[in-house]
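Engineer: Listed below are the structures to be examined.
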Structure P
Amino acid sequence: MRSSWYGMHDPPMPAGRYQFRPMTAADLPLVKRWLAEPHVVQWWGDASEQFELVSGDLEVETIDQFIVATDGRPFGYIQCYDPEIWPDSGLGDHPKGTRAIDQFIGELAMVDRGHGSAFIRTFIDLLLASGAPRVITDPDPANARAIRAYEKAGFRRDRLVDTSEGEALLMVRDR
């Protein structure tokens, strides 16, 4: 298995309360189930289309995908990538080494319990400590829950941007 951008290898890397395990093909049924959950579909869109993208990204060396767990129980997904790989993304120019993230909590029982902002902060702290000068994300401007979670994780609102998925709120966290 390839290592992630910041040197994470199997077995899972404990990061306090959360573990980030590199996603494998064995995780695809779980991720497929999560993508079909109404609270995920609401913001990620068509489950079949998203599953095609996420499963196809397993073969892409420039995207690191992780299953997020707490106490050994998987409950979420996070991916990070170099936004320079997609220069037409609408996310603008950022310092070399910047990472972009996308994530969701798949298990409904874990939503609205503080896990989102906590595991995002933990993951971003690892990225920044490993040399990333900046981490960005681009939630839908109407997704108040995600925006709150990102702000609690230390992100600041930057500006509205036009992406291939529509208008998004660019959020930034610098080292």
Structure Q
Amino acid sequence: MQTAKIASASAILFLLSLTVSYGADVAKIGVVDFQRILEISSSGKSAQTEIKSRGEKMEADLKEKGTELEELKKRLEREVLVMSKEMREEKEREFRIKINDFKSLEKRYKEEFKVLNSRLVNRIKKDVFELIEEMGKKEGYLLIIEKNEAGVLYSPTAIDITDKLIPLYNEKVARQAEKDK
């Protein structure tokens, strides 16, 4: 009875070792950190620079308009004592309109910034995903997942192909730029 248990346990271990050794050859898995691609690749750096400069320009414009509103408010508070009631109500109405204009400009800038960011990142994502598909087919990957969006909590660095992908992506962008010239 005991030899039968030992024989069956040995058979199971043997089958598991075969499955693991064959499975390791078949199941080639890769992980890509898209955020790192955005930070390191030439196209990602360029997009970040454009986003940053556009954001700073919008912020400076809003700050200037905010300062103008503050000055107008102070002037209105000083002059309110010498104005007639009708004039004061008119000036307050104009001030409220300017505040609403400022708020709508701020909202528009936020939306433009979000659209710009999304457009640039999605363009990079599209190019990188095409490259990942090519790499996956060429190198025989069974599965390639994005580290952050897929909810990967741990992955060994041996399956991270991001460093391999970044030079390929930079090369692809450079070739595309040459074509466009």
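FYI, it's all coordinate maths here, none of it is from the lab. Being a predicted model, the structure only gives us computed values, none of them experimental. Cβ atoms are built from the backbone, for glycine too; each structure is taken alone.
Engineer: Taking FRET efficiency 1/(1 + (r/R0)^6) of positions 59 and 115 (r between Cβ atoms, R0 = 35 Å, to 0.05) as the quantity of interest, name the structure among P, Q where it is greatest.
Structural biologist: Details: P: 0.75; Q: 1.00.
When FRET efficiency 1/(1 + (r/R0)^6) of positions 59 and 115 (r between Cβ atoms, R0 = 35 Å, to 0.05) is computed for each of P, Q, structure Q gives the biggest number.
Engineer: If helix-only ellipticity at 222 nm (-39500 (n - 2.57) for each DSSP H run of 4 or more, over all residues; to 500) comes out at -28500 when worked out from the coordinates, which of P, Q was used?
Structural biologist: Working: P: -8000; Q: -28500.
Answer by label: Q.
Engineer: Work out relative contact order in percent (Cα under 8 Å, 6 or more apart) for each of structures P, Q, then name the structure with the largest result. Please report the intermediate quantities before stating the final value.
Structural biologist: Numbers: P: 18; Q: 47.
When relative contact order in percent (Cα under 8 Å, 6 or more apart) is calculated for P, Q, structure Q comes out on top.
Engineer: Let me ask something else. Distance in nm of label points 7 Å out along Cα→Cβ at positions 99 and 155 computed as 5.0: which structure among P, Q? Show your work: numbers first, answer last.
Structural biologist: On the way: P: 1.4; Q: 5.0.
The value was obtained from structure Q.
Engineer: Please state which of the structures P, Q yields -0.54, -1.11 when log10 I(q)/I(0) by the Debye sum over Cα atoms at q = 0.19, 0.33 Å⁻¹, for residues 67-106 alone is computed from it.
Structural biologist: Details: P: -0.62, -1.09; Q: -0.54, -1.11.
Going label by label, the one that fits is Q.
Engineer: A value of 22.2 was computed for Kirkwood radius over Cα pairs in Å; which of P, Q is the source structure? All intermediate terms of the calculation are to be shown ahead of the outcome.
Structural biologist: Values: P: 16.2; Q: 22.2.
Considering all the candidates, the number was obtained from Q.
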